[in-house]
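What follows is a group of structures, each given as structure tokens.
Readers should treat all values here as calculations from the given coordinates under stated rules, not as data from a laboratory. None of the values given here were measured: they were computed from a predicted structure. Cβ atoms are built from the backbone, for glycine too; each structure is taken alone.
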Structure 1
Amino acid sequence: MTAEELNPEKILKLSGSYWETCTLHAGVKLDVFTIIGKDYLKGEDVADKLNGDKRGVKTLLNALSAMDLLVKKEDTYANTPLSYAFLSKDASRYMGHIIMHHHNLIESWGRLDVAVQSGRSVRHRATHTDEDARKNFLMGMFNLAMNLAPVLVPKVDLSGRRHLLDLGGGPGTYAIHFCMKNPQLKATVYDLPTTRPFAEKTIAKFNLQDRIDFKDVDYLEEKIEGIYDVVWLSQILHGEGPEDCRKIIGKAASVLEPGGMILIHDFILNNSMDGPLFPALFSLNMLLGTPSGQSYSEKQIGDMLFDAGVREIRRIFFESPNDSGIITGIV
């Protein structure tokens, strides 16, 4: 490595990158992008609408402009196409809930060293008790799934399948998209009782109440009822340790009829466990927030499926912003 290459630029950028993160979070939390909408507004006008300090608001707007999330012309500010599409509540692809969920995680990430040394979670599971935190989590999952489902669902052939079990399905976003893609399909969403209001509201929004039902179930502790020909497990294994993952997969496989399909969607590590980056970082997030959760490798998930009697195991690849993938098999 040359002297020119040996410089601290990368390290300094990594160390200070949270400044940009916090700036984005503040803009979303204060609803700046929704306030500006499709207009050009002066900094003073944005401050008035926020009932905020003019110096403070203008400083934030200037920083968001420097981050290419706003466009500044003289003393007025406007959204970029990107910021309006994803950060304004008036846009159909709004992602503010997942950003606020990330904001809720910041305190625990600041204690990562403690979690690493102790091997124990340092995060209070606020999504179980705090209504705003739970809404941000559930609707954040909805935000992500609404953007990913149109890319993911066409990769999965469910022609001929009749009844899908969406295990831990939250608001039911994937069940909705699978049913829209496959007119013959009905679905059942299993999740905790606190999730029901969000799921029913989301399902009704797509007029699928006659094809998608919701059951209040702790799928880890309670029995799964019924027989299905496809089971979808999206982003639930990473919250559990290996033993409970095997238990969940075993339960899912047990309610499939012969020839039934199981689909596991998660952040998947390579078999050496050191990449891709997002699943590796997400394992740290699970260390911070769960007793034994982690990201799993393709081999680990494949072995769990095989031990549950699943065969014809394969990986389905698709374009994902966070290196999620699908591993599927047949019982």
Structure 2
Amino acid sequence: MKTYLITGGAGFIGSTLADRLLQEGQKVIVIDNFNDFYNPKIKENNVKHNLLNPNYKLERIDIRNEKEVNRVFEENRIDNVMHLAAMAGVRPSIENPILYQEVNCLGSQNILEAMKKYDVKNIVFASSSSVYGNTKTVPFKETDIVDYAISPYAATKKANEVMCHVYHKLYNLNVIMLRFFTVYGERQRPDLAINKFTRLILEGQPIPVFGDGTTSRDYTYVQDIVDGIMKSFKYIEENKNVYEILNLGESEPITLDGMIKTIEKVLNKKAIINRLPMQPGDVNRTYADISKAKSMIGYNPNTSFEDGIKKFVKWYKENIDMY
């Protein structure tokens, strides 16, 4: 049995990962501040079934609080860290860039400093496909130059990758940076398009569609992401002197119009479309080259977009009262 610290562990991906680790007999410590970026009751619902599990511990703290972060590391023998805590979202980062810098950069460095201080060597770190910006060549490869971010959120994620390399070189931390590509599925945040569109279509309300519908995203089902995280931990535990960046996507981009049509099909209900201009910071497309993740860690996403939407819609209807 190993102990995994998951920052942001009450959120969408973090709570799903916590469930998987507990199912496999591991110990889990979750750090989350339950902020009001979206309804905190949703996060409470994500964690409530684990609160009585003796292998689960919840720490309601903010990663910007260095003293509290250090306390968690001092009180627990931690083997592996999954760092998911961050202010998320491209558009909100344009409105409040200082907050994104404080949480995503300073908060992340507090985690790295605590790892150094308490001799915790292994971290898997959530980066983002947003670091690619409007890269012209597709699919996006980990070797592409990512110096041209178009949002503060993307810039913080690129900064995280660079800072983790510093701690790898100076303090021998083993690091895998995972660039997630548009994760969706059960427990998805309510501000994200699939969740929002599902709610509005069911309510008979117009859905806001930015652009002409030809933008595309490499939608990645959450359980495929969790599989990639688990395989990353396995790799990092079996190898030494690790610093790697990996794309985790499905490698099958879906257009915005195609995404809407799939939701319509699963719901058996037509959407009312409200066409709007493209938003600042939004990229035209994302498309992951996952050949490195496949060869290095055995990553093998196998959930089709329609099947993933069916699973999400089933979950959403069972939890509709939260929205």
**Asked** A value of 13.3 was derived for Kirkwood radius over Cα pairs in Å, for residues 169-248 alone; which structure in 1, 2 was it taken from?
**Response** 1
**Request:** State the single structure among 1, 2 that was used to calculate FRET efficiency 1/(1 + (r/R0)^6) of positions 209 and 241 (r between Cβ atoms, R0 = 30 Å, to 0.05), giving 0.05.
**Result:** 2
**Message:** Please compute Kirkwood radius over Cα pairs in Å for structures 1, 2 and give me the label with the greatest value.
**Reply:** 1
**Identity of the structure behind 24, 41, 26, 8, 1 (criterion: P(r) over Cα pairs in 10 Å bins from 0, in percent, for residues 89-136 alone, calculated), options 1, 2** = 1
**Item:** relative contact order in percent (Cα under 8 Å, 6 or more apart) - highest-scoring structure of 1, 2
**Value:** 2
